[in-house]
Structure I
Amino acid sequence: MRVLIVGGGAREHALAWRLSQDAGVEVIGAPGNAGIAAVGRTVAVDPTDTEQVVELAKRESADLVVVGPEAPLVAGVVDALRDNGIDAFGPDRAAARLEGSKIFSKQFMARHDIPTAGFAVFDDPDAATRYIEEANRPLVVKADGLAAGKGVIVASNAKEAIAGVDRIMRERAFGDAGDRVLIEECLVGQEVSYHVISDGHRFIPLAPAQDHKRAFDG
């Protein structure tokens, strides 16, 4: 079985490492990294270019394509693969909006009565600043779009929150991802991620996990 893994991060390396342990599985990274190259092959390709990924999958006669990073998912790589009759593991473009836009995700949760922290949405930095000054409490400021996991500022006071708005919206630290910001109430407690795999009709739960982003000074 030939598995094409789209992406080049640690997540894709972990997937490649595990898949390569199964007898009869050949792993190809697109574009991959040194870790993936140690357990399979790598091919230079832009993972967000749907045509390049589809062409590579066809050329390599991939039995399955696993798409790891958020950007290719949001770009519709899974949709393009399935449209070409290629089996792909990952959400389609519509489902990936939950990851690609924090505002869309929050509005989805509010619309479907899914418990979530209180929030406000802004496309004007001055309006966001006024909201922060009036709130005068710990807040979380988030760039709406994908920012490689860096677009979130947990602010303990108004000064830090306003600095976050300035960095995202005025300094454009994350480019177009910062066209709008999401400002949430700051929740304190244990963070747990609970993942499931679904085909749209059935689901399989995976083990819960914790992410310790704020460990130590880094």
Structure II
Amino acid sequence: MICLVTEPEIPTHRTKSELALRVLRERIRSGQLEVGYRLQVDELAAELGMSPTPIREALRLLQADRLVHYEPHRGVVVARHSPERLSDVYAMRMALEPLATRLAIERMTDDQRGELQTIHESFLAAGRAGRGKRMAQLNSAWHLAIYEAAGSDMLRDFTARLWDVFPWRTNWAVEQRSPDSMREHSEVMAAVLAGDAQAGADAMLAHIQAGSASEQPELGEPRT
């Protein structure tokens, strides 16, 4: 099951560094922390109610994912993704996510299909209400629910990794992307409900390609 939460809570089985990583990754991914924002260890430690040590560990992991970087005289700041990195992530998503969608449609249970439909309906409602942040949360939950339903731990882990490093704030900032995404999600859902694995894979590929095309100014010219 995909848990839909609006604010991170402290699960008893997680370490403080894992909690800090989860909170900061979500804030960067949603755009709450913008490119160039300075991440100050002491302030974050006070806000999250922990010592500086787990904050530093979380920042180290975010730096390994290239979501933050160190700047002289400023410290750790939210990084801007290069066009090459964005292009690479999109290429991998186009390869993996249609496959995951095909497998999910072939393998998902009735409960998983119902959960996916519930998330989708909430996503559409958030879109109609103009709740961009909520749309972003539900978008993530919807995609990850599909990949969970594929029944492949390796494929799920690979796709989840791509979602961890992708700067989703760029996608949701693109004008008209939200209504387009609502329509594209609905096309995938139609295939899910019809049990048409090929149509679902095709619709997911078209969805990712449309996201890539909408960000061409961010991505820059294709590499040769």
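Throughout, read-outs are computed from the coordinates displayed, never taken from laboratory work. Bear in mind that the values here come from a model prediction, so they are computed numbers and not experimental data. Cβ atoms are built from the backbone, for glycine too; each structure is taken alone.
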Thinking of I, II, which structure, once mean count of other Cβ atoms within 10 Å over residues 55-62 is computed, gives back 20.1? II
Of the structures I, II, the one that -22500 was derived from, the read-out being helix-only ellipticity at 222 nm (-39500 (n - 2.57) for each DSSP H run of 4 or more, over all residues; to 500): II
Taking distance in nm of label points 7 Å out along Cα→Cβ at positions 159 and 191 for each of I, II, the highest value is that of structure I
Value 25, calculated as relative contact order in percent (Cα under 8 Å, 6 or more apart), assigned to which of I, II: II
Kindly point out which one of I, II the value 0.20 was derived from, the read-out being FRET efficiency 1/(1 + (r/R0)^6) of positions 71 and 119 (r between Cβ atoms, R0 = 30 Å, to 0.05). II
I, II: which one has mean projected area of the Cα convex hull in nm², as calculated, at 14.0? I
